[in-house]
1. Given 20 as the derived value for relative contact order in percent (Cα under 8 Å, 6 or more apart), which of the supplied structures I, II does it correspond to?
2. Determine which structure produced the value 3.2 for distance in nm of label points 7 Å out along Cα→Cβ at positions 54 and 78, calculated from the coordinates; the candidates are I, II.
3. Figure out for me which of the structures I, II the number 74 belongs to, where percent of Cα pairs over 15 Å apart was derived from the coordinates.
4. Could you tell me which structure in I, II was used to calculate helix-only ellipticity at 222 nm (-39500 (n - 2.57) for each DSSP H run of 4 or more, over all residues; to 500) as -8000?
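What follows is calculated from the coordinates using simple rules that are stated; it is not laboratory data. As the structure is a computational prediction, the values presented were derived from the model and not from experiment. Cβ atoms are built from the backbone, for glycine too; each structure is taken alone.
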Structure I
Amino acid sequence: MPNRLLKVNAYTTLDLVDATARSHDFEDSAVAVLNVTSPRENPDHVELQLELDNTQLESLPAHADEVTLSPDEARTVADALQSHADKVEAASDGDDRAE
């Protein structure tokens with residue numbers, strides 16, 4: 001991604017995910033970088049960052065979205081991700097746990 005705003009390296013959480021930016025007027029899809037991080041010194045929050053590849057976007061300028069989470073909020077998101085991952089995995093395995 002040219003003009004990348006997020007630093008992508010060996011520590012980036014996910015460096016190629018499918019993503020969509022959606023508004024009332026448009027929908028753009030592109031590969032994206034998804035990263036979870038916290039400050040190196042005196043960490044007081046968790047950051048969830050997302051940047052879509054701006055070379056694949058027609059309606060948006062280059063940008064990155066960030067959400068700042070408390071430790072409890074990060075755990076709530078992690079629990080929701082785990083629950084939905086289990087549901088999708090069970091459905092793809094034909095398992096009854098998906099209900």
Structure II
Amino acid sequence: MAGPSSAGFPRMIRGSVVVQRRRCGKAQCRCADGESLHEATVLSYSEAGRNRTVMLPDEQIGPVRAAVERYRTAQAALEAKGNAGLAVLLTRAAARRSR
């Protein structure tokens with residue numbers, strides 16, 4: 001498991017960086033027309049079957065995106081290794097059956 005980097009920021013983060021657009025609910029706000037919505041960049045992730053979000057300050061958006069990308073890259077590499085192992089096992093099983 002990846003821990004914090006030397007700068008104190010996590011090396012890998014599971015989730016997605018997304019921009020949420022929403023109304024605030026105030027009747028006189030610019031967002032009340034449904035067109036000029038408020039935007040916030042958040043980290044979206046699932047926990048115990050529920051979607052969660054964490055608002056990201058502007059200075060964290062880049063580092064969080066990079067950490068999410070490192071997580072996805074590591075996840076894809078692990079899946080490729082697992083698929084390669086499965087292929088070897090299936091090839092051996094097929095060879096045993098054909099004997």
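1. Answer by label: I.
2. For distance in nm of label points 7 Å out along Cα→Cβ at positions 54 and 78, the value 3.2 is produced by structure I.
3. Structure of origin is II.
4. Traced to structure I.
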